[in-house]
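Once you scroll down, you'll see the structures, which are given as structure tokens.
Nothing in this text is a laboratory measurement; each read-out follows from the coordinates by a stated rule. As the structure is a prediction and not an experimental result, all values here were calculated from the model. Cβ atoms are built from the backbone, for glycine too; each structure is taken alone.
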Structure P
Amino acid sequence: MTSEIDQVIAEAKAKEAVWKKEIEEMRKKSFSTICVHGAYTQEESIRNNNSAVIEPVFSSSAQSLKNSYWLEAAMSYKIPAWGYSRIANPTIAYLELVLSMLESYKQPFSASACCTSSGMAAIKAATEPFLVNLKNKDNQKMNFVSMAQVYGGTFQLFNERYAKERGIEVRWIKDPTNFEEWRSNIDENTRFVYGEMPSNPGLQIFDIKKVAELSHNFEIPLIVDSTIATPVLLRPLEHGADIVIHSLTKSITSSGRVIGGAIISKENIKCKFLTVEQKKDFAGWIKLWPARDSGACLSSEAAAHVIDEIKTLRMRMNQLSKAALEIAAFLEKHEKVEKVNYLGLESNSLHSLAKQYMYLVDSNKNRYGHLLSFTVKGGLEETRKVFDKLKIIFKATDLGRIKSIATIPSISTHQQQGEDARKLASIPDNLIRLCVGAENPQDLINDLDNALKN
């Protein structure tokens, strides 16, 4: 005889199957269409949201359930439900689904996502599960391998929290383009491999396919922070990576009104240290277990902001990339500029490799993003003078905005690393990081030219 809870599970699963079929149909559409519609189909709108055209904001902290059987099934994860917003919420679910669809665009595999309260929360949630001692094994040695050219917060997490506080060895890759350096640092005790592409602020990159193959030879995952590129210009899962991280605060959301992060994983990631269940749906497992317990959840209001901005992500990244190339070309010729870091410049030593990976998702046109950096002749004091004279370009530590923003990483975002660590990451004192917004490029060029003049 079928129990009450079995009937609940069967009813919920039948509804979920209908929605999953609709999502699979949407996955076949073009990238821009997925950006606009995501998992919020017309059927879903009619079925659950009174035919609202735009995804509603479910700002309630909890969900009332029909009876005790529905309550038990929901809170034991036997049925899809949101129950409590720290664990799940419909608005956040719409965001997680569209992110997973974009990162797995036109691929034979599916992906899942877990959104968090910040990009740093996503990095911590994605890496920490690999850094636990395995049961019934004593004196375990463990390490992880990461390129040194990473965001300042990432460097601090790895170097201070993991290495110094917990005694876990971090092996820094000084030259991410040197495959032998990756090969010589990965061994049987390595738990994961980590890269940022392109890196902030030095625009470093690496050969994802080769590093992924190397990682998989050791049955460990490759994690890639793809915040700067967004899925419009780069989809690391397509090239062999297992897990992608985004700071939703940055490029995906240009308004500057949201702090958020996301972990997107492909199905059945490579990892000898995880269970079959964890590998099958890593982001989903994080969402229901570790993230539930740590509590670093995204708010439904923030999720709605991000969903709205994803709708125009493709056109925005295309426009900003073209403007950034124009500005980089101007700076490269300026007599007061020592060096320009922008992957779209043919003079850049990494241009050929970048050309293989960075292009508009639905065309063969190369685009290289909105972030660039440059060094000013004369050291830090001259750099301060140039920076302080900027009028249109905002002076802040943020990036990825619709407004152009500049900072000096050595005294801001990467200041706490210390001088030695900045040298390791190739961040000189006279470096200015510039994230190009949607202003007229000529106005930005004029602003930079005026700032660079004595």
Structure Q
Amino acid sequence: MSPARLHLLLAGALALCAAPIAAQQLVNLPTGSWAYDLTPDGEVVVGSSGSDGFIWRWRVDPAPTIVPGGYFTGVSDDGTVLCGNIDPSSESSTAGIWTEATGWQSLGFVPGTPSCGGGLSSAYDISGDGTTVVGLEWIDGCNGAGFRWTAGTGLQTLQHLANGHNRCSAISGDGLSLGGFAQGSFSRTPAYWAPDTSGFVVDPNLQGEVYNFTEDGSQSVGTLYFSGSLYTAFVRDTQSGVFTNLHQLQSGWAAAASDLSEDGSVIVGFDYISLSRKAWVWTSGDGIVSMADRLAAYGLTGLPNFLVCSAVSDDGTVVVGGAQPVGGGAFSTAGFIAELVPSHWTSAGIGLAGTAGVPKLAASGPLTGGSPTSVVLTQGKPSAPAAFVVGLTAVNLPFKQGVLVPFPDHLLLIPALSSHGSVGLSFNWPNGLPGGFALYWQVLINDAVAPAGFALSNALQSLTP
């Protein structure tokens, strides 16, 4: 990359950056939250924050947007239509749908239904186009039933299967495949429905349930009792009807698969025993590995206790769920967003402290052509002028009692950092760069507290795969 092309790349990156963004492979949400779903591209995450909901375009917006009145369980493919549960702490809680324009709208319930300990109806998932919601309603007293809702049909009760107590927990992105459970011969059994409300169970003697589908409905995942004494995770091929046992992470624990990538090469889920949970990610290459071990392999430390992986993007790289935060109590939870891509960003040198200590430079992105890339500075002096220094080589020159790592092929001037001492670049990595192409990144900050009037961030190397 020539210095001129580098100049254009960074100038464009600054123009695209509307706000600081989290350039991390792991983003921890506030305590009391849980991340339930994300858009297929992995860009919009939704969930709960206490009894309220949140929506977060997490690479763009600096913090989640809190939506009072209920929490979110599903999101349309474009991130604009959400389903969830209104007033969840109330006995009269109902399934709902939400848009920014309309706010919360109740999907209703079966008239005359009493409260059955969990509200009057509950929404679990939404189709990709945001027109169809599925979930649980109560009929004939407290007999659970699956429902399908559209604006045109209202709440439709799905065919009651097996021995009652049905729930529809999932819908494929195309809206054509619905799944959940019915009460079988012994306990819950996997159940499937069509948009016309008709359904079937594979075998009432099978014990388990459906948790999710691929966008096109060609595969489903969940938990199933195959043999022995434990439930294990499964993936089922819709065309053949074959269930494949994915087993579990930990011997002596049961397991459930929560979601899968569109090609089925990445499946996320969790092990469970009594009230304990342990999150994992299965890949076609190495099977089930704990979320903690996946991220530790990328060099991340100080990880929370990952409890559940709830959903994964279509390409298998972004995973969301819930964890027990570091230092949190036994029953505290916090949502998380994790990127499962090897880090092509490595440390290239230490910084020089200023007002807020050593400024921290972090980055993320797979560095493939056209892929989202972010470079973020934090812990700088609030509102101070700064400059990104980016070079094609590392020269490690003495500078203001510190070390300037990149040769200054380009300086990108920042008139003022934010009031928190941060700034971020967000851009698409250029096409056509060869494998092994390196750039070196560092930030200079005008800071009178630093030894010679300038603080330096740590330096990073980016290396294309």
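Can you say which of P, Q returns 2, 9, 17, 20, 19, 15, 10, 5, 2, 1, 0 when P(r) over Cα pairs in 5 Å bins from 0, in percent, for residues 133-300 alone is computed? Corresponding structure: Q. Which structure, out of P, Q, was helix-only ellipticity at 222 nm (-39500 (n - 2.57) for each DSSP H run of 4 or more, over all residues; to 500) calculated from, if the result is -11500? The correct label is P.
A value of 46, 23, 19 was computed for semi-axes √(5λ) of the Cα gyration tensor in Å; which of P, Q is the source structure? Among P, Q, the structure yielding 46, 23, 19 for semi-axes √(5λ) of the Cα gyration tensor in Å is Q.
Computing relative contact order in percent (Cα under 8 Å, 6 or more apart) across structures P, Q gives 12 for structure Q.
Here mean count of other Cβ atoms within 10 Å over residues 29-36 was derived from just one of the structures P, Q, and that gives 16.9; the source is P. Computing distance in nm of label points 7 Å out along Cα→Cβ at positions 77 and 365 gives 4.3 for which of P, Q? The read-out was computed on structure P.
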